[in-house]
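In what follows, structures are represented as structure tokens.
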Structure I
Amino acid sequence: MQRLDLDDARAATVGGLVLGAGGGGLEDGLAAAEAVLALGTPRLASLDELEEPDGVVISTSVGAPSARSLAPADIASGHRQRQRALELLRASLPPSAPALRATMCSHPGAWIAETWVHAALDERLCVADAAANGRGHPTVKMGGLGLAGRNDVAVHQAAAGGSPPLEVVSHGTLAQTSNVLRAASIAAGGIIAACRGPFSVVFCREAAAVGAVTTSITLGRNVLDARPAGAGAVVDAVVETLHGQLIAEGVVTTHESTFVEGFDVGRLVLDAAEGHVEIGICNEFLYAEVAGHRVASFPDLIVLLDATDGLPVPAARLEEGARLLAVAVARDRIPLGAGVRDPTVYGEIERLTGADLARYALDGPAPP
């Protein structure tokens, strides 16, 4: 195991912002990372360093990124909500449940280090070098480790948040409990802290995105090292580290986003030399079409980089007139969890966005 320091947290935040595929915000994520490391020094463990009986809990947030309060003064209350969600989960577990040993994030994002708060405050816990998924995804089911379509498997989920405070404990199928938490996030004002599990180490090795934390840290370090050389060097660092491809550069002419059923849903249009570029949004960037041709589709990674500094631009903070570079990374270049291979998770998002996603996700990579 290794101790995670502030440099690790900053790198994970930057790398997580890229892998978050449009979710989060850099300054707020860095503030959250610094606040966590001020509480303690969490340890990072590979799944091979954990014992077979150990339980791993997923720490996440459920809701729309635009609903998150971004004021640094709210970070402490966010920590309390995460801790409360874990307390509620612990209290709901039967005696036969695996002992809680580690936590992992649902997916990387600018707030990845915020999910380390449990391990920073409790030496009995560590951060598992894994995630439910290695890129941003809009639904709990997509990060469901392949359990969303399983009616024979029950999971525990707990959540806390909102003002006045709202607390929820749910036990049932992943689909049932995820729907409960989505409704709770709306009732809480748009976003809520949540925990689910515990999952066995053996299961996580098979179903989780193994190495997601170290991938975020490595990517973030490369981006931070490139920043003094300018935007072009940052873009190159992202492309080279992830073996991605620059698919377009252009100016935002349209940015539409609406809060629908607990999600930020919309689309982005770029006027680019490559042609009319449309990028679909449901919390994160889900697909990219250039001149009407699908060039990347979830679970491929799509990230938009600011042409002025090369840093990722969150979907919730896009502005018309901004010049952006669109980068796509094929799904086989990033760690992914089993949830993205579950055919039951796509119908909800296809209904909200009107986009064809399952065909590309389940039948193989999008055409070049």
Structure II
Amino acid sequence: MRTIVFVIINRANYGRIRSLLLKIKRNKFFKVKIILASSTLLRNFGKIDEILRKDGLKVDYQVYNHIAGENNETMSKSVGLLTVELTTIFSRIKPDIVFNVADRYEILATAIAASYLNIFLVHLQGGEKTGSIDESVRHSVTKLSHLHLPSTEAAKKRIIKMGENKKNVFNVGCPSIDQIKKINLKYNVNLKKYNFGVGYKADLKKPYIVSLVHPVTTDINESPKIVNLLLKIIKKLNYQCVWIWPNIDAGSDKISKIIRKFREQNKDKTKINFYANFENEDYIKLIKYSKCLIGNSSSGIREASFLKVPSVNIGTRQNLRERAKNVLDTRVNELDIQKSIIKQFSKKINTSSNLYGKGNSTDKIIKILKNVKLDTKKIFID
């Protein structure tokens, strides 16, 4: 039996590996330990401990490491605090494997703690390009990791170019696609479950769009500008919109203030319905039945491409990430954004993209984790 630790640090982080967790916990070869940290424990950013328990997953440790402020300084300090806490927990658990996901700044703490404790570190979704601080985090974690599970062939090639042994690099696709294939997509979300959020009560039987804008940590002013323009445009177009709150990155407080101010000044004047968070399955259903996903979330590139949903990607946050034909990129400009939304709103996509996998990632990952040699020695391959 191999003890494997998953550190979950936000709602999207859990969505990426939910299908893997649900399957691996039933496998007698593994003993699963789950640590919740950062925004997973904060109600304003989608507290998910209750969701995990509902899914039948046991939470073994909770780490309150987030330092409020949502700026670059608090991000750095939060990573430092999480590194200290995870070092203590890993020393106590003594796991065989630590599993790290994607590119959030918090995963630096997981990688540092595991590496210096000589624990075998696995990294999912490495090797991708985005042109932001997330890319620097992602590549840094790649150099600390021992096993690499990228989601595309191009990402796999980049990891090998970074001096990693190709025997330890496997293109497995994205487990979030596995999750989509298991969801009953016959019916849309019941918004009563979320008390209809705040503001306008959206009728999901009628056409609607979904908006999700996260902070851009390398340009603190870009996302507030996007949010201001989007709110103005959606009000003008009079579209039904389900707007989801941003993540906890630096600059999130600025976005939140803009949304709250707009919401108070435009009561009964728009069709925008605001929500803090959705459970993973409901989030997928919400996207599936929308006319268009708008903002700068990777969901518009990953999940939306598989779901055949048009996406408008605004600004630089996903600048260099591989994308399918469902994505229309636009500058942070009012006219460009409005034209792109109108175009994508009426667009019909007939073919599902397999760029990020075909829905069989979970089985691939479990097989690899069973058979991999847990060797923590690293050599740069020229």
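Observations, loosely collected:
- When relative contact order in percent (Cα under 8 Å, 6 or more apart) is computed for each of I, II, the largest belongs to: I
- Looking at distance in nm of label points 7 Å out along Cα→Cβ at positions 28 and 164 over structures I, II, structure II comes out largest.
- Of the structures I, II, the one that 2.1 was derived from, the read-out being distance in nm of label points 7 Å out along Cα→Cβ at positions 108 and 236: I
- For the structures shown (I, II), distance in nm of label points 7 Å out along Cα→Cβ at positions 180 and 324 is largest in I.
- Winner on FRET efficiency 1/(1 + (r/R0)^6) of positions 60 and 308 (r between Cβ atoms, R0 = 35 Å, to 0.05) once structures I, II are ranked, highest first: I
- Origin of the value -12000, where helix-only ellipticity at 222 nm (-39500 (n - 2.57) for each DSSP H run of 4 or more, over all residues; to 500) was derived from one of I, II: II
Rule-based calculations on the coordinates, nothing more; no lab input. Bear in mind that the values here come from a model prediction, so they are computed numbers and not experimental data. Cβ atoms are built from the backbone, for glycine too; each structure is taken alone.
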